[in-house]
Structure P
Amino acid sequence: MHSVRKVWTYLVIIFVALLASLSYELFVFPNQFAPSGINGICTMIQHVTGFQVGYLSLLINVPLALWCYIEVSKPMALRSMVYVVTFSVGLLILDEVDLSALAYSTDNGTSKILGPLVAGILQGYVYSILIKASAYTGGMDFVSAIIHHRNPSKTFFSMSFAINCCVAAVSYFVYGYQMEPVILCILYSFMSSTVGDRLMKSGRQAVSFEIITDFPDQISQELIQNVHHSVTLIPGKGMYSGREVSVLLCVVNKGQAPAVGRIIRKYPRTFAIVDQVSEILGNFKHLSSSGKEIREVLDAGDGATL
């Protein structure tokens, strides 16, 4: 079963790499702007010299992948390299295909914003899938992994932000001294990071209930039996009435929140404080609304991605 999931993971990586290359051909290159990161630099070099992004991506990412393979994580480097090679080969093949009928661009610039908008959404989706598969898109992600491995206390967000700012600024000069490519680069970066972050957190989100009640045993049993999550009991005291109460702390998957609400409403003098939990770490079962454990579709490798 594990080997089947690993093969499926590599197939998914190949699919999202081809999706990314198609996105570049349909939405990035026709609208003449540079996306974020190393590929943004490669795109500008292609615009000026004609040297294709597919070749540039390989030249830059192969040494970085080897560095990560030696120093950081062999599975992560191999999976990332599968993405990089597929993405580059996909670009080189698609460069030879006439996609003008499908590519989105406008002659007079109207609605040009839609190109980077769609490209950013697709790239965010691609990034979220790769992180779940313990892989990267290459470029600055490799550098980030190396820096974090050497010094775990350092994050790479500031350097990544600086690189993207440089790409946006340089694109002003590369694309004919216009502000439009700069704005499109910023929009693409914002959309890709926002969508990627949302999708990566979606599978790890949960809901925390702090239930104040006089029926701790009954509610706890119902939660354990019907929702299949345990409960922590905290003794409490109502400071207005001076009455002893019980506080039940329970964290459930987002889809199970309605079931918890139905249980709480059955008991008098019972209410709950509900908070969104952005991420759960440690031994927490991800369950469906019916209580069945949700199994991961992709093989996470050694989980070396940041």
Structure Q
Amino acid sequence: MTLKCYYTDHFVLPLPADHRFPMPKYSRLRERVETEDIVRPDDLRIPEAATDEQILRAHDADYLEKVKTGTLTAKEIRRIGFPWTPEMVERSRRSSGATIAACRSALTDGFAANLAGGTHHAFRDHGEGYCVFNDSAIAARAMQAEGRARRLVILDCDVHQGNGTAAILKGDSTIYTFSIHGEKNFPYHKEQSDLDIELLDGTSDRVYLDMLEEGVQRALALSHADLAIYLAGADPYEGDRLGRLKLTKSGLRHRDEMVLELCKARGLPVAITMAGGYARNVEDIADIHLTTIKVASRLQSG
């Protein structure tokens, strides 16, 4: 059995040539997963699109309708960060569908991955920060609705706080939200997760890993979860344009090993999403994400 990975990179967003969002990272990651034979060909899969019913467990009907019909205001589109197109809608649905599929597979196999996802800045009634729909909230509530998981924990290790996730799930005692992120980084107004760890600019491997271990141990103990969703952002990397932290690639590998090993020790299945990554060299982003997939694959087979 190899790790099941779900990809959406062939649903291409028509972005301007000077756009700062690193879309090539997704296709490059999928190519490297293929060429390095990390998973079997039939375990690299295109997901179904998230349905309206699934999306509406996390988002308002008015917002979903505006996304579907292209009637978002100019301000709402600017807040998301890229232009509305039918392709944007389809890709956003598929990205959430990939996290739903990864959750189902993880519950069967132990680990599974969405080679995109981690769109944690999407709120119930609006998108922001390159996030249209909140795949973690959508997938968590899908698993509950399908009777596959009663309680979940979201372990968000993107460098930016999962503000949309925290806001959508506020007051929901069945889904525990944990975010470790830069204190002074975007978003500048933070929401309140069940557990937030805020890091100073320039935080390096040792301090980060010590604080992460304490946070994950606490989140797992308090959540009593049946399933974890892990946002394995590449943006804490020292070479990231937007990260402001100083983690090395080795430090990020240790992060992945720590989170996944702690979950495995508790018998907790994990669905992994890639979240952010903005290094100048797309190969650095792909390296970091690929390492996450390699760690999960090794732990699943070990």
Structure R
Amino acid sequence: MIMLQTNKRKTLNQAVKNIRKKYWPLIKSLQTTLLLITGLAGYMSSRCPVSNLPILLSLTGSLLLTISGSTVLNMWFDRDIDSRMGRTQRRPLPAKLVQPNEALSLGLGLFIFGISWAVMLDTLFGLVVFAGFFIDVVIYTIWLKRRTAWSIIWGGLSGGMPILAGRVLGIGEIDWIGIALAASVLFWIPTHIMTFNIRYLADYNFAKVPTFASVYGIATTKKIIAVSSVLAATIMGISAFGVGITIGYFRIMAVMSAGLLFLAVSSAVNSSEKLIFGLFKYASAYMLSSMILISV
């Protein structure tokens, strides 16, 4: 009996290790978590989560599954690009830890389950969630990513859908605050992605993926990052005002926005790779902190 239990425990531990090694990286947990948090923030900007706990849990589950499914399908489609880029060659698909048909089945399964849950929860909410999936997977990844550097705009639109969806679920309609919150994410995307493109420009060039840095030059890209950061911080502030954020939290957001603008402007006049990557990391922290402030 003891040996049987030990064997079961070893089998379970091995299964968990396989999931963590082979399948967990497919959903890009950090990116997925950040998008999920924006969706929760959108909902909490209009509703008290404690009094609507079942809906909040359903929102979390449906968004998590749909976003994860989108990410897996993107990685399935981009597996040839990932195999040519040094920083992505160890991902499960290019490393052949997961077969393409496995990833395709997993991505479709997560998406179908997640979007079905979203539609059953609320039709308009489900439509917005589906729009985010369609823009991300079909328009951005499949159609435009390999053709034009401007695909990042569509990537930004898809990134803004979770927070808009959360807001829609909270109030039952699309309002100007939800659109502004989505726009703040849209303009935050260049700060987040373009800094990453600059850092790994050689990889993107080798994989023949057009970026603003490769098409328009690094100097121009840095200026775009600075302007985008200004717009993101401004629209985030307007959104926070519309939500009714208190003056204390608004001051904290103002300080964080000042830090974002300082780094963005500094990177525009300084070619330091360390500064560029610092802006990339700060941009993620800025968005996460802003979502928390809007939520509370």
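If mean count of other Cβ atoms within 10 Å over residues 116-123 computes to 28.4, which of P, Q, R did it come from?
Value 28.4 for mean count of other Cβ atoms within 10 Å over residues 116-123 corresponds to Q out of P, Q, R.
Quick one: helix-only ellipticity at 222 nm (-39500 (n - 2.57) for each DSSP H run of 4 or more, over all residues; to 500) came out at -17500 when computed from one of P, Q, R, so which one is it?
Details: P: -17500; Q: -13500; R: -25500.
Comparing all candidates, it corresponds to P.
semi-axes √(5λ) of the Cα gyration tensor in Å, for residues 124-267 alone computed as 24, 19, 12: which structure among P, Q, R? Please list the in-between numbers first.
Details: P: 49, 17, 16; Q: 24, 19, 12; R: 28, 22, 8.
Among P, Q, R, the structure yielding 24, 19, 12 for semi-axes √(5λ) of the Cα gyration tensor in Å, for residues 124-267 alone is Q.
Once distance in nm of label points 7 Å out along Cα→Cβ at positions 84 and 100 is calculated for every structure in P, Q, R, which label goes with the largest value? Intermediate values should be presented prior to the final figure.
Values: P: 3.4; Q: 2.3; R: 1.5.
Top value of distance in nm of label points 7 Å out along Cα→Cβ at positions 84 and 100, among P, Q, R, belongs to structure P.
No lab work stands behind these numbers, since they all come straight from the coordinates. Nothing here was measured: the structure is a model prediction, and the numbers come from that model. Cβ atoms are built from the backbone, for glycine too; each structure is taken alone.
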